[in-house]
Each structure stands twice: as C-alpha cells, then as structure tokens.
Structure I
Amino acid sequence: MAKFKLLRECLEARSLARPEQFHQPLPCPRRWLELVHPRAYHQAFARGELDRHAQRRIGLPATHPLVRRTWLAVGGTVMTARLALQHGLACHLAGGTHHAFPDYGSGFCIFNDIAVAAKVLLHEGLVQRLLVVDLDVHQGDATAWIFAGDPRVFTFSAHGASNFPSRKQRSDLDLPLPDDLGDQGYLHAIGDVLPELLDRERPDLVLYNAGVDPHRDDRLGKLGLSDEGLLQRDHLVIDACLRRNIPLASVIGGGYDAMDALVQRHALVFRAACDQARLHGL
C-alpha cells in the first residue's frame with residue numbers, strides 16, 4: 001500500500017499535478033457497494049470473517065488498513081468518474097480491481113471499483129452508456145461477467161492470452177495477445193481496434209484501466225512493453241477519447257515490481273493525461 005503515497009509524491013515532484021488538483025475521496029457508501037456486492041460478502045470481509053478459501057483466493061491478509069484502503073479506493077473511482085464527466089479527464093491514484101466478482105474476491109482484488117462506479121453513474125442517470133477499456137495484462141474477467149448481457153456497459157479487454165486467469169470470461173470484445181509482443185505489435189493491435197470501437201459505441205464515459213503489468217520487467221506480465229510503449233499506449237487511449245469529446249476516467253490497475261520502478265510506471269498515465277489535457281485545451 002506504500003505505493004499510493006509514493007505515487008502522489010512522485011506526481012508532485014515531477015509537477016504532474018498541483019495541490020489543488022488532488023481530491024480526497026470518502027469511503028464508498030454501502031448503498032453504492034451493494035449495487036454490485038451483496039451485503040453478506042462485504043460485511044464478512046470488513047469484519048475479518050471470510051473463510052480460509054476466500055482469503056486464499058484474494059491473496060491478501062484482511063487487516064484494518066487493507067479494509068480502509070479498499071473502501072476508499074472504490075469511493076475514489078466513483079469520484080474520478082464524476083470528475084471526468086465534469087472536466088473531461090480525471091485520473092485515480094488507485095483502483096482497477098477487476099478480478100473481484102460480486103460475492104468473492106480474486107487475484108488481489110476485493111471489490112470491483114470500476115463495476116461499482118459504472119453502476120452508480122447509471123443508477124443516478126448521469127450516463128446512459130459506458131465503455132470499459134481494460135489494458136491490464138490480465139483479462140478483466142469479473143468486470144466482463146458482471147456486465148454480461150447489460151447493453152449499457154461495453155467491456156473491452158486486451159490482455160495476455162497465456163496469463164491469469166486461466167479461465168477467461170467473455171467480454172463484449174476480447175483481444176488476447178501473444179507473449180513478448182513488444183511495443184510496436186501491441187500499439188498496432190490497440191490502435192487497430194479502439195478508434196473504431198469508440199466511433200461505433202459512442203459512450204458517455206470511458207473507464208480506463210491503465211495497468212502497467214504489460215511491462216517487460218513486470219513479474220507477472222509477459223507482453224514485453226517498455227516504459228515508452230506504456231506511455232504511447234496511454235497517449236493513444238486518452239487522445240482517441242478526447243478528440244471525440246468522450247470523457248475518460250483512468251485507474252492505475254496492476255503492476256508487480258520493485259517499488260520505485262513500479263511508482264514510475266504508474267506515473268506514466270498521469271504524464272500522458274497532462275500532455276493530452278494541454279493538447280485538447282482541458
């Protein structure tokens with residue numbers, strides 16, 4: 001959890017965000033969470049009452065700081081989505097827990113923050129149609145499952161074909177990618193799909209999972225991207241949305257490496273957002 005504080009310090013040190021641009025979320029209210037996660041599950045997690053199998057599936061110890069961080073992160077993703085609708089672009093310093101199913105967690109994910117944010121915005125009538133762009137190296141399996149058959153939310157996942165989870169779900173659009181694809185192959189694959197998808201779906205908001213685990217040095221990623229490749233990916237996604245006047249809210253997603261390298265990679269989407277905000281006059 002130290003990376004969240006270090007990421008903020010990194011953004012401030014590199015002048016990628018001014019103090020007034022930071023917004024402090026409140027923990028996610030229960031009524032929002034229960035649009036996705038039943039009370040029996042979230043109460044068992046918060047009270048430390050999950051059984052051993054459920055805890056092993058998540059892979060994290062149920063500590064008080066983790067409980068607080070989890071509820072805050074979901075509240076932060078909802079806040080980020082609202083800010084994106086207001087300003088055109090907003091970036092969360094956490095989020096992207098896309099392996100959390102309604103009644104169980106998986107793969108270090110406890111609550112599905114993007115799913116909750118989407119449900120909240122739809123419930124409040126702030127949007128009619130959403131597009132989830134998930135570029136974490138792992139398929140956004142739980143997000144795909146939650147919105148299967150819901151025409152209001154289109155799920156797009158570009159992920160390592162051979163990577164976790166072994167049992168994939170069916171997104172509205174899946175782009176399974178081969179190991180060691182590298183920067184150019186990856187960028188061409190995303191660039192061939194995303195603009196047409198945006199033109200066809202015309203969402204009111206894009207929820208973007210900017211996971212950095214496709215990096216070639218990531219312990220759990222196999223796609224072979226460089227720092228520059230990740231930065232170009234984020235530029236591609238943000239520019240494609242903003243040039244169509246589609247607001248975008250990003251979350252940081254996954255990344256598994258030494259702390260300093262990981263923080264620097266997570267900062268890339270903020271660097272791309274700053275560049276694109278200037279280019280598009282935001």
Structure II
Amino acid sequence: MYEKERAKADVLIEAIPYIRKFAGTTVVVKYGGSAMVDEKLKKSVIKDIALLKYIGLKPVIVHGGGKEITALLDRLGKETKFVDGLRVTDAETAGVAEMVLSGSIGKSLVENLESVGVEACSINGKDGHTLQAKKKIDDKGRDLGFVGEISKVDIHLIETLLDAGYVPVISPVGVDAYSQTYNINADYAASAIAGALNAQKLVFLTDVEGILRDKDDPSTIIRRMNAKEAIDMIADGTINGGMIPKVECCLDALSKGVNTVHVLDGRLPHSMLLEIFTADGIGTMVTPEVKNVK
C-alpha cells in the first residue's frame with residue numbers, strides 16, 4: 001500500500017542535495033531532436049525546464065530547428081544541400097532559417113513555457129550582438145555561404161533577462177561587424193554561450209541514449225567520462241561519425257569553464273531531471289579531469 005507514493009518521496013529526498021548544490025546556478029539546455037517535434041516529449045521538456053526554474057536554477061535554452069528549416073525550404077521548392085553535416089546557406093536560405101528559428105520555433109517555446117507559468121523571452125544572436133560571428137570555412141577550405149562560427153558571445157542581454165527572472169530562449173543566428181546574418185550550428189552556439197556564462201551545466205538533448213562505446217548497442221552507454229578519456233576515444237575511433245562534433249562541443253564547453261556537460265536522450269520523458277537530480281543519472285556526463293563531479 002502506498003508503494004508508488006513512497007517511491008515518489010524517495011526520489012524527492014534523493015534530489016535534495018542536488019537542489020541545494022545547484023540552486024542559483026546557470027544551466028544551458030541545447031534543445032533539439034525528437035523532443036522538439038513530438039508534442040508529448042515537448043511538454044515533458046517544458047515541464048522539466050519549468051521545474052529547474054521553480055527550484056532556483058537559471059535555465060537558458062539554445063534551440064535548433066534543422067528539420068523545420070528543411071521542411072519550409074521544401075515547401076518553397078528550394079533544394080537543401082549539406083556538406084559534412086553543415087547546411088550550405090545562400091542568402092535566401094539564411095533568411096528562411098532566421099524566420100523559422102527566431103520566429104515560429106522561438107515564439108512557440110516561449111508560449112509553451114508561459115503556459116506553465118514561466119516567464120520567457122525569445123531572442124536571436126543578432127539581438128544585442130549576443131552572438132558575434134564570422135564566416136565559417138570548413139576544414140577543406142570550402143565556403144558554405146552564410147554559415148558562421150562564433151567569434152564572441154556578449155552575455156549582457158542574456159544576463160539582463162536572467163536577472164529579471166526570464167528564461168532566455170536563444171536561436172543560433174549570429175551577426176558580424178557589417179550586420180551580415182549567419183546561420184550557426186546550435187550545438188556550437190550552446191557550447192559558446194554556456195562557456196561565456198560560466199554555466200554549471202550544459203545539457204544536450206539528442207536522439208541517442210548518450211555516448212556509446214558501440215553506436216549500434218545502447219547497452220554500451222558510458223555513464224561518466226572525463227575530458228582526457230573523451231579525447232582518447234575520439235583518437236582510437238571509439239567515438240566516431242556524427243558523435244564526434246557533439247563530443248568536441250562538450251570538450252569546448254569544459255575548456256571554457258563549464259563544470260559538467262551531459263548528453264541525454266531527449267526521447268525519454270524527464271531525462272533532464274533524472275540526470276541532474278539522481279545519483280546514477282540517465283545519460284552520459286562529461287567532466288574535466290576530476291571524475292567525482294555531479
């Protein structure tokens with residue numbers, strides 16, 4: 001009798017030391033993947049972010065929207081081209097990307113957060129010159145058009161929103177000194193923003209269980225790893241393919257002072273809460289050299 005209620009109480013009690021430790025700290029959430037398009041998962045993520053806010057953390061959302069951009073381009077009859085996972089972006093595509101990211105997606109997330117009582121504000125990197133960018137040339141010297149990489153993050157506007165009690169919802173659109181707009185990969189944007197804010201945590205919501213030793217076997221998930229182990233696993237091929245850029249973003253954030261980075265399965269309801277407020281976690285936590293960090 002009351003076993004379910006007791007289990008809920010045990011979870012709450014387990015969370016107490018983590019709530020005490022993280023209250024007042026900044027958590028950057030890179031929101032993407034299935035959790036952005038499945039309505040049930042979206043509601044779960046929004047509730048998680050709301051809870052983070054209610055118990056005293058300062059969540060900052062950085063969102064992608066690649067699927068939505070591609071869908072609109074298709075409707076417009078515009079061909080989508082990718083080079084090594086990066087969208088080739090001409091002027092028209094850049095305009096569509098900004099419209100989708102800063103318009104429909106950003107505003108929708110704000111509405112969802114406000115529906116659960118959380119004040120939020122949608123901005124893009126052009127607002128307040130938050131994400132200052134330059135043209136990105138890939139490793140092979142190819143020009144991808146209006147694809148940018150971040151040269152500086154100005155955190156003034158973000159901190160102003162946080163101090164006023166808002167959850168900033170940031171779309172990865174940057175601008176250079178000549179007011180040219182650039183589309184920026186959301187993972188890289190989240191990493192740079194988390195580093196600039198000295199965030200306690202950076203959370204990547206993905207469509208995989210975490211970082212796996214064998215990408216085809218979910219049971220090989222690595223629960224904890226430090227930066228050196230991550231570098232070694234990239235070098236020996238354990239971490240490969242599309243996971244390499246994600247892990248490189250983890251390492252970049254750690255090098256900028258973020259305390260821990262978490263790679264989670266956004267398809268699992270409440271994965272953020274399970275990762276942050278339980279001892280075992282649910283995804284992969286990447287730390288600096290010291291491993292006894294939560």
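Taken together, the values in this text are just the output of simple stated rules run on the coordinates, not laboratory data. Keep in mind that this is a model prediction, so the values were computed, not measured. Cβ atoms are built from the backbone, for glycine too; each structure is taken alone.
If distance in nm of label points 7 Å out along Cα→Cβ at positions 145 and 185 comes out at 1.8 when worked out from the coordinates, which of I, II was used?
II
For which of I, II does semi-axes √(5λ) of the Cα gyration tensor in Å, for residues 49-96 alone, calculated from the coordinates, equal 30, 10, 8?
I
When helix-only ellipticity at 222 nm (-39500 (n - 2.57) for each DSSP H run of 4 or more, over all residues; to 500) is computed for each of I, II, which one produces -11500?
II
One of I, II was used to calculate mean count of other Cβ atoms within 10 Å over residues 129-136, giving 20.9; which?
Source structure for this number: II.
Of the structures labelled I, II, one was used to calculate Rg/Rh (Cα atoms, Kirkwood Rh), giving 0.96. Name it.
Checking each candidate, the match is II.
To test your reading of the models, identify which of I, II gives 2.5 for distance in nm of label points 7 Å out along Cα→Cβ at positions 9 and 105 when calculated.
Source structure for this number: I.
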